[in-house]
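Each value in this text was obtained by applying a stated rule to the coordinates, not by laboratory testing. These numbers come from a predicted model, not from an experiment. Cβ atoms are built from the backbone, for glycine too; each structure is taken alone.
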Structure 1
Amino acid sequence: MFLITGATGNVGRHVVAELASQGRKVRALTRDPASARLPAGVEVAATADFPLDGVTAVFLNPAVFYTGFGDLLERCRAHGVRRVVMLSSLASEQAEDSNPIGRRHLDLEREIEASGLEWSFPRPGAFATNTLGWADRIRATGTVRGPYADAQLSPIHERDIAAVCARALTGDDLVGERPPLTGPESLTFADQARLIGKAIGKDVRYEELSPEAARAEMLGNPHMPPAIADSLLEMWAESVGRPAFISPEVERITGRPARTFAEWAADNADLFA
């Protein structure tokens with residue numbers, strides 16, 4: 001039995017679907033089981049209950065664990081769980097450079113390592129789904145507002161992240177590994193806006209804001225701490241005119257090329273139109 005946390009989230013939903021398509025027994029955890037809409041045959045339970053009976057491997061999404069794991073890892077051992085796969089972050093590789101996103105993920109990685117459980121930590125970089133934050137403005141005005149139009153990233157499709165996580169849960173070749181995961185191409189923010197426009201048949205323009213104006217907009221989100229906003233702005237500034245890192249790990253692990261951002265935009269066009 002595989003237990004999946006954050007099972008209705010951007011990545012977790014696809015981890016569940018991937019495992020279910022393989023005929024695996026899956027227990028999906030979500031805050032609201034009644035509205036989960038997961039594949040037939042998947043057992044759905046409340047995150048608050050966290051039932052571990054019969055579970056051999058657990059997928060942990062750090063977004064579910066705001067204050068750390070508490071006694072969860074001890075409970076996993078007590079119930080016979082053998083393996084933990086945690087969705088980490090490529091930012092963990094810069095954690096010693098005062099990157100708060102990376103530090104948080106690295107701290108959680110170390111907590112799992114110390115537990116004695118088998119582990120794997122897929123480390124994706126920029127998520128293609130981050131651009132969903134542009135959807136309202138694209139629908140209303142056909143523009144995107146943000147800093148550093150020429151900052152380069154290699155956004156990854158959430159289905160590719162999920163495929164790697166499913167492989168880490170079910171096979172032994174990724175035990176003790178931290179595979180860095182990216183999309184297959186380096187794209188600017190302006191490129192991403194253009195490709196979304198192409199997918200929806202509409203011209204979409206990226207309107208560059210000053211770092212100060214962008215920071216003020218970012219902090220308008222109550223879930224955006226100032227330290228995270230500052231770290232992101234610094235990272236984007238450093239990536240202007242600098243091709244993004246491209247990892248071969250998605251193709252190596254899954255046996256097929258990573259999906260392009262254009263494919264992601266086509267898959268999600270209805271969310272922008």
Structure 2
Amino acid sequence: MSDTSDPRIASDWGDWLPRTIEAAEPDGVAVWYLGCNGFVLKGSDETSVWIDPYVGLGDPPRTVRMIPVPFDPHDVYDADAVLATHEHTDHTHGPSQAPILANSGAPFYAADDSLAVTETEGWTDGWDVDPDQLNEVDEGDSFSVGGFEIDVVEVADADATHPVGYVIRYGDTTVFHGGDTKPHDGFADLGETYDVDLAVVAFGSVGRVPDKETREPQRTRWYCDENQAVEIAEALRADRLLPSHWDMWKGLTADPTALHEHVRSFAFPERLEVVEIGDRIDL
């Protein structure tokens with residue numbers, strides 16, 4: 001999954017979304033869905049954490065973006081940190097993320113293979129990003145961003161070379177973002193350790209996507225199916241399950257409302273949170 005987009009991103013929505021996030025004054029934690037697997041978490045102290053923001057178009061005709069480009073990253077100034085879950089283009093992407101770092105001076109947190117992408121794409125040369133903004137994290141690490149306490153956790157994404165997940169705490173509120181993870185034995189332990197209010201789980205269909213090298217269509221599963229998504233939320237004992245990524249790529253899109261039938265008989269998650277690109281929920 002790679003693209004070589006022009007560094008300037010043309011937004012379909014102008015700058016209303018970053019201005020809305022910038023002006024928001026949440027009582028607790030507000031969460032905006034950016035489409036794909038991108039999110040912004042903003043606390044009552046006005047600290048904002050951006051996770052996997054991506055506004056690229058993919059690599060047509062292999063990966064074709066199916067949703068609007070909701071913002072131009074050059075319009076984002078209100079960011080206190082940017083987190084990446086793994087090295088794939090729709091999670092670590094210079095044209096999407098480097099302008100945010102340049103404008104805001106925010107630190108970027110990512111595992112080694114994601115940081116390798118920043119070097120390959122020349123983030124410090126092509127954009128005004130200081131090398132000191134780029135921070136390597138590994139499973140078991142913890143760091144703070146304003147009022148947010150962030151723990152780096154192990155996930156299971158066989159398509160990535162070094163994926164990580166994040167457990168993000170703000171007071172009594174806890175959010176899990178696992179990137180493109182599938183079920184993992186360690187999630188039950190996380191469910192015992194943390195009181196997870198919201199679990200973000202990448203969800204999609206199985207489809208035929210052209211191979212990166214041969215361009216021949218191949219049966220492709222990049223994200224959880226219905227049962228796997230619920231399995232993760234159940235293991236985490238999450239109050240809410242928020243499916244992500246279902247909207248993004250042609251051939252792999254899915255209907256998140258189908259998850260209602262899958263969660264019905266389980267104690268966890270207690271609630272299915274179906275959102276569309278640009279939506280806000282409050283925790």
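Listing for the model above:
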item	result
Origin of the derived value -5000 (helix-only ellipticity at 222 nm (-39500 (n - 2.57) for each DSSP H run of 4 or more, over all residues; to 500); candidates 1, 2)	2
Value 18.2, calculated as mean count of other Cβ atoms within 10 Å over residues 117-124, assigned to which of 1, 2	2
When distance in nm of label points 7 Å out along Cα→Cβ at positions 197 and 245 is computed for each of 1, 2, the largest belongs to	1
Answer label among 1, 2 for the case where Kirkwood radius over Cα pairs in Å, calculated from the coordinates, equals 19.5	1
Structure (1, 2) behind the derived value 0.70 of FRET efficiency 1/(1 + (r/R0)^6) of positions 45 and 133 (r between Cβ atoms, R0 = 35 Å, to 0.05)	1
Top of 1, 2 by distance in nm of label points 7 Å out along Cα→Cβ at positions 101 and 253, largest first	2
Label whose coordinates, when distance in nm of label points 7 Å out along Cα→Cβ at positions 13 and 221 is calculated, return 1.8 (choices 1, 2)	1
When distance in nm of label points 7 Å out along Cα→Cβ at positions 53 and 141 is computed for each of 1, 2, the largest belongs to	1
Which entry (1, 2) yields the derived value 3, 11, 19, 21, 16, 13, 10, 6, 2 for P(r) over Cα pairs in 5 Å bins from 0, in percent, for residues 125-212 alone	2
